[in-house]
1. Could you figure out which one of P, Q, R the value 12.1 for mean count of other Cβ atoms within 10 Å over residues 12-19 was computed from?
2. One of P, Q, R was used to calculate P(r) over Cα pairs in 10 Å bins from 0, in percent, giving 5, 25, 35, 26, 8, 1, 0; which?
3. A value of 4.3 was derived for distance in nm of label points 7 Å out along Cα→Cβ at positions 76 and 156; which structure in P, Q, R was it taken from?
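Each value in this text was obtained by applying a stated rule to the coordinates, not by laboratory testing. These numbers were taken from a predicted model, which means no experiment stands behind them. Cβ atoms are built from the backbone, for glycine too; each structure is taken alone.
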Structure P
Amino acid sequence: MTDGVVLAHDYATQRGGAERVALLLAQVFPGSPMYTTLYDADGTFPELASVPLRTGVLDRVGVLRRHHRLALPVLAAAVDRQRVEGDVLLASSTGWAHGYRGAARTVVYCHAPARWLYQTDRYLGSHAPAGSTVDRVRASAARAALATLAPRLREWDRRAAARADVYLANSTVTRDAVRAAYGIEAEVLAPPPALSPDGPEHAPRALGADARGGAEDGDAAGHLLCVARLLPYKNVDVVIEAALRAGRRLVVVGDGPDRSRLAGLAARGRPGQVRLVGRVDDAELRWLYRHAALLVAASYEDYGLTPLEAGAFGKPVAALRAGGYLDTVVPGVNGVFFHDVTADGVAAAVESALATSWDEGTVLGHVDRFGTARFAERLRQVVGAQVDLVRGRATAAAATEGAGVR
């Protein structure tokens, strides 16, 4: 364990930006155990297998490991029950990990206050689900459960936040949300893109031989790329509709409960025009970024990570002018903005971006501002200061006790 530091993350069950940051925390503080409620080796990044994970009692239930949203009613109680052991806890939190107790001091790295408590319509979708009967039943059950549980969970959430000694936020949007939800002033510490362009890469099998061959043979147009979990607030449906209207090829990376509905939308295009490839590994994602013409990012994000990932490959982005993208996208430097989440608005931004001559060096230079070394150094400073406080108090207590004995 690194100098008395322990880590925590909500659940290690998916492949998203928060999980990439959790992996980075494990690299900055090597050997430190990471407390988490659930671990699904098949669902998350394989690198987490090398992190000493300490899972809670819920991890014994296989269906919860595969479908962590089903555990929502009992996650708070599970976190309360699972105590950590260490001088300083560094919690990577989107709603639960900041509640772990047992360490002398707690630093919270907040990706967002719990979306299901403070952004319910965005998280579940404000419209009636248009997918299968199972999708509609699941969405209705989730909304009903939140209506019942939200007051108690908000109370738990705010108590947990109040116990923290230091709050860090991944973006200015998250900083403002932390202030609104908890009355806490957080320091903004933007994470770096965790996917390095240096490494193995190969085409996803899910693309099919024809699609892979076209890109490898030098298809100048490339494909549009959307990287997002398939949840209503990610607005992948709008991106699909925009690609269909513009007549552009689109590859969607990600999985989630909205997949069946989105597959139905994709089927309206010509064969192979829109491909939902599901989860991909890093080698496949590198290939997709490398051969893309443009990243399209239309979701309400608390931190705009994917534009930086695309930028590391010299690729520009068409992004929603909102949320975390305001921190990571500069018009004319690494992308363009659209103001409204409509198919016509997204399609127009896509055409504008594709018609622009982007300077790859400028795009790469923008990404360099969000370097790993800067992030790691500041984390060590913040956590190290908390470790020093704990050790200083222990030394002072020992001296006082020793004086009393004499």
Structure Q
Amino acid sequence: MSGTGTGVGIGNWRDHPHSRWSFQHVRWIMPTAQIKADRPANTPPACVADDGLFSLPCKTASGAVPLANLLQRGDCDGLRVLHHGRPVGEWSAPWFNASLPHILFSVSKSLTGLLAGILAGGGGIDPDQPVTRYVNGFGDSVYANCTLRHLLDMTVSLAFEENYTDPLSEYVRYRHATGWNPVDQRHPGPALEGFLRTLKGTGEGHGESFLYRSPNSDMLGLVIEHAAAMPLAEAFSHLLWQPMGASDNGDLTVDREGSGRAAGGICVTLRDLARLGQLVLEHGASGSRQVIPESWIVDTWSGGSRDAWLRGNYRHKLPDGRYRNQWYQAGNADNCLHARGIHGQLLYINPARQVVIARLSSQPEPLNDALTADMIGAFDRVAASLGDAV
């Protein structure tokens, strides 16, 4: 089952082991729009493998194990390691096809944050302006009096439970709206934009607490579509993917009205995900071209409210962390930056060691905090083994 799409559909595509196939074949399961790369493809350099990299002993809660064993334990699909921009390690599961786009889940949020930065740098949006400056019809929703900054930093006082496994939670209605779950055609309910209009607040002021809520990123995507005057996939293509020099086309899931799922629907190849990490490490520059404003990258690395993080619902995941522009700051000695997605997706950027690690996975559980902590620790170990801090 892991190698074919037999029996896989919209009702079970996130279930293991179907996910080993479906996470790389999303366009076969639901509607998608293409994120177009330049042609001909700008092929990344061949990997100069460090034979000892995947035998490195890594600490875990159950004892030290080689990195390769940890990747297998975590249902890793593919891993790519860059050092000073050069590929030095690649690992893949037997079912993984490196030429196919793989869904990023919430790593998509971080890419959307970069796209917002490009628009902000060109004057297309202003993070300090209210959401309603860019979109209409949200006067009765939680978004009526919040700013783009609140969306970017997840400090909207949104009354919404981010529960991936409860079949009775509001998250299920959300997934129906995005087209990710089967819909009763007799009573389809709203699509994504209509769903966002129904959301209400907690009563707390915006900007006070970090509350991880995926609809905020979809709201940000809707703002980007209006500000850029083009569908979200086209905005990604023209403003980020092609200027970056991506090797491969990507995909973006869309709902029945064509709205893109900015919060989790981006699908790209492993090499392009690593390339994007390198773009961030290089402060938004791809060669001589400044794709993302350097000031936006600097702010992503250093901005954000520590107090809001400590009052929020994810402080246990990164005790020394913060959140800015849809990215996680690890708060460690190497000043690492993370993009994270459910089922084990991870983009790790270590500026002190000049290391980027992209991980794609079909981990059975949406969330496994212990495994994620072990994986981050292993990546820190890999980075330390590759070079001294700069």
Structure R
Amino acid sequence: MDRQILKEVLLDQRSLSLKPDDVLRHLSSVEDGEVVVLSGVRRCGKSTLLQEIRSKQNESDYFFNFDDERVLKFTVNDFQILTELFIELYGTQNTYYFDEIQNIEGWERYIRRLRDYGNKVFVTGSNASMLSRKLGTHLTGRYIRKELFPFSFKEFLRFKDVDYPEAGLLSTNEKALLKGQFNSYFESGGFPDYLKSGNKEYLKSLYESVLYRDVMVRNNLTNEKELLELVYYISSNVGKLMSYNGLAKVVGVKNATTISNYIAFLQDSYLVFMVNKYDVSLKKQIQNAKKGYLIDLGLLRTLAFHHTEDNGRLLENLVFLELKRKGKEIYYHNRKKECDFVIKEKSKIVEAIQVSWSIEVESTYNREMAGLLDAVNSYGLKEGLILTESMEREFEVEGVRIGIKPVWKWMLE
């Protein structure tokens, strides 16, 4: 790549920094010499977090954003020129910041070299398996990774400048205020730029960018129609059981392997997530039907039409995302009855969670309770949790402690 152009880009990018209206996304401190990888869907706030990190470090000049059309010809050989320009412009430093570095083939070898010489490196990327595969090969045990998602409810409240006390110490007015904010969050989701503009065309544009750039172009796919129909079907049926064979028939492809590949690409881009049924047999986990969820409720509403009666499944999608933010290993349970989520730690299930918009109707209460108790008893748990739109209470059934909580309050704990 032309050295002078690269220098101009570097100088232009010097002005990129944290903006006054950016909502901070906190990262715990890291040791010198560690490589820190920030991964997540496009436009979820990775770049903002990278700028936040820069603002707190003693050294902050060695920054480069590879998502710039002027560096399309950049190759792994140009990293040496980039290093020389850093030193020429800013002197010697030992902390590097790279945004969307996965765009450059062979980037992981350069990061390995920086790390081997004792430098601290922060990188962002929007492809889950690519980052894991490259780093796993060249930086085994030498990096830490943080997955970033659109705003949580807590971050949404910070964005809206709404203060709140401990969730268990709320007045009637405070509860009403937070419930109103949650209703807004439930409608809009958590993409920062969409919350600033409220323009639904932004979400459509974001979806197209992820689908075409991160899924189709990156994986050399050409059948746009099949991918669009697949995402539309999953968006319209979040929280429902679906098999790859069934999806193949719906989308109109010849075999389930194609669907499996498509979904792997969609998951790598953080657009879609598939949850397995829990089974001690990994083979059965792969073979069983799965449940699909999307990265954000605002985006979900943009991609597929949902009736009011779908609110329970949208609430389930929201709970799934919160569990993902907390780094949980998530499955669903289905032996005699179905339970929405069971959480695995190490080698055993430690938590069972059922999600329902309301359980005031007796038939709904009986169904949700039966599924929760089947999961609790299957894994020898002493308690279970039902998350709803507004109900809150605690009681015991068959020696099992059952907690019922509003999702908004659970998300503030």
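1. R
2. It traces back to Q.
3. Computing distance in nm of label points 7 Å out along Cα→Cβ at positions 76 and 156 on every structure in P, Q, R gives 4.3 only for R.
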